[in-house]
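Just so it is clear, none of the values below were taken in a lab; they were calculated from the coordinates. Only a predicted model underlies this, so the values are computations on that prediction, with no experimental measurement involved. Cβ atoms are built from the backbone, for glycine too; each structure is taken alone.
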Structure I
Amino acid sequence: MYTERIYSLTKRLKNRYRTSDPFELADALNITITFKKFDKLKGMYYIVERCAFITLNEELDEVMQKIVLLHEIGHHILHRHLASRAFQEFCLYDMTSKPEMEANIFAANITLDDNDIISLARDEGYTAEQIARALYVPYPLLLIKMKDMNTRGYNFRIPYIPRADFLGR
């Protein structure tokens, strides 16, 4: 899915449900959220008998909980067809896949507003690291957002492109 389409979709979702809060979005989308202690996983999306579930690692802090939840909602919106199929190990564990990056772009666009980044970068002269700290988001998520903004005509200098699996690290 093209990043511009993901951006447009996230704008429509925020407008339709009048929120960017992931717990409110999950509720509006009829996704059941559960919590469980995982060794390595931060969260997972799955479907059981046509009902959508997201299980989050109960040990995540509040900021990461929301970002992981948005990432998993991204899978629900963008890749539901993958979760509906029979168990496919490669889909669940291939953290460098296109669906993982698309879910990250989805989470970045719901979490971060273009105008906030523009204001901090251009008006305040903040570096990308300072913007991430000011907006309370992981640095790689901000870089994904800035890369996405560049595809829409902005010209941010991005020091590196985060791996799709940054949430899994």
Structure II
Amino acid sequence: MRISIIVAVASNGVIGRNNDLVWRLRDDMKFFSETTRGQAVITGRKNYESIPEKFRPLPHRTNIVVTRNTEYAAPGAQVVHSLQEALDAAAVAGAEEAFIIGGGEIYRQALERDDVGRALLTHVDAAPEGDTFFDLSAVAAGWDRVSHGRFEVDERNEHAFEIVEYTRTAP
């Protein structure tokens, strides 16, 4: 099973504020939906709760929520208590790929692992204020970079952005 990270990140590393997105990028949301469809998505509890209730669990995906709270329930999703448990659950579910979709703490833990081989980053041309971050330097050395396209500001996207695939070349 391939283990990947997928995240939209501003030039200053911001990925969120007050448990919410800091932009509206419809083409990036479309990319996320198409890319993760049919696979496992692994998310922390706070990030899961930031998804509008009508979209939880994310349809057509195996949803796995990581939390330390042993009483937590997420109807329609599997609840586990560590990133390793989440990856094991994704493998048992038969996922070809497990996507780590946030938030900040889950990304940090994932980037410390040698078995995360791919990162799909949407580099957003903005530097908003935020309280949740992604360490952009973590995919600088030891990763190959391939662009999947650039999108300019339009009625669908309030900021320009580029979708980039990073593939780990060295652990």
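At a glance:
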read-out: Value -5500, calculated as helix-only ellipticity at 222 nm (-39500 (n - 2.57) for each DSSP H run of 4 or more, over all residues; to 500), assigned to which of I, II; value: II
read-out: Structure from which 34 was derived, relative contact order in percent (Cα under 8 Å, 6 or more apart), options I, II; value: II
read-out: Of the structures I, II, the one that 19.9 was derived from, the read-out being mean count of other Cβ atoms within 10 Å over residues 103-110; value: II
read-out: Per distance in nm of label points 7 Å out along Cα→Cβ at positions 15 and 159, the highest-valued of structures I, II; value: I
